[in-house]
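Undergrad: For reference, the structures are reproduced in the following blocks.
Read-outs throughout are calculated quantities, based only on the coordinates presented, and are distinct from any laboratory measurement. Keep in mind that this is a model prediction, so the values were computed, not measured. Cβ atoms are built from the backbone, for glycine too; each structure is taken alone.
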Structure 1
Amino acid sequence: MEALGKFVAWIVFGFACGICQAWVLCKLWIWFIVPQFHLSPLSLKMAYALTMVAHLIRPVASPEYKDESTTAQIGRMLGTCVFVPLVMLLIGWFLK
């Protein structure tokens, strides 16, 4: 039962990370792509789909962290799924 709870938690966490990345993609798209190429803004749903396609085309190879605790794994995921996109958003905000 505990394994099922962890599995569901990872799925929910992965979905939330995808939403965060899609939101950042929407903002960057509006700031840079729409004015330059005169394209329509992306919806959150379309940005999420583009993010999934990008991850399928260029999968991220993650090293094995078998000895890492669950808390450390969550911290690492937060860093890559939330912190990195928000830093990219901050850099984009300075550039716009």
Structure 2
Amino acid sequence: MDSSRFRFRLLLALLLAISVVASCGFYYIEGMSPLDAVYFTVVTITTVGYGDLTAATEFGRMLSVMEALFGQLYLVTVVAVLVSNMRPAAKSAETSGD
């Protein structure tokens, strides 16, 4: 398997795992419905923050903060992986053109 594909799949798996854990946390700790928990997770991880749902407990707020930080780090990591995958393709195109 190509290492870039492996990294990308690993990042997707990590995003899914964090989303499931956070959704379960909001469901059990905050008492949200399953749909509200998933919705709140997506809104928080993407740092959109509509404000229609909020965490009521201290643990829920801490989970929201950690999830928002993860969302920012995840975006930076995905961009870095995509850029690093583009670089070898550009170099090979330059060398084959000479």
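Undergrad: So FRET efficiency 1/(1 + (r/R0)^6) of positions 34 and 82 (r between Cβ atoms, R0 = 25 Å, to 0.05), computed for just one structure, reads 0.55; which one of 1, 2 is that?
TA: The correct label is 1.
Undergrad: With helix-only ellipticity at 222 nm (-39500 (n - 2.57) for each DSSP H run of 4 or more, over all residues; to 500) coming out at -22000, pick the structure among 1, 2 it was computed from.
TA: 1
Undergrad: Further question on the same structure: Taking relative contact order in percent (Cα under 8 Å, 6 or more apart) as the criterion, which structure among 1, 2 has the greatest value?
TA: 1
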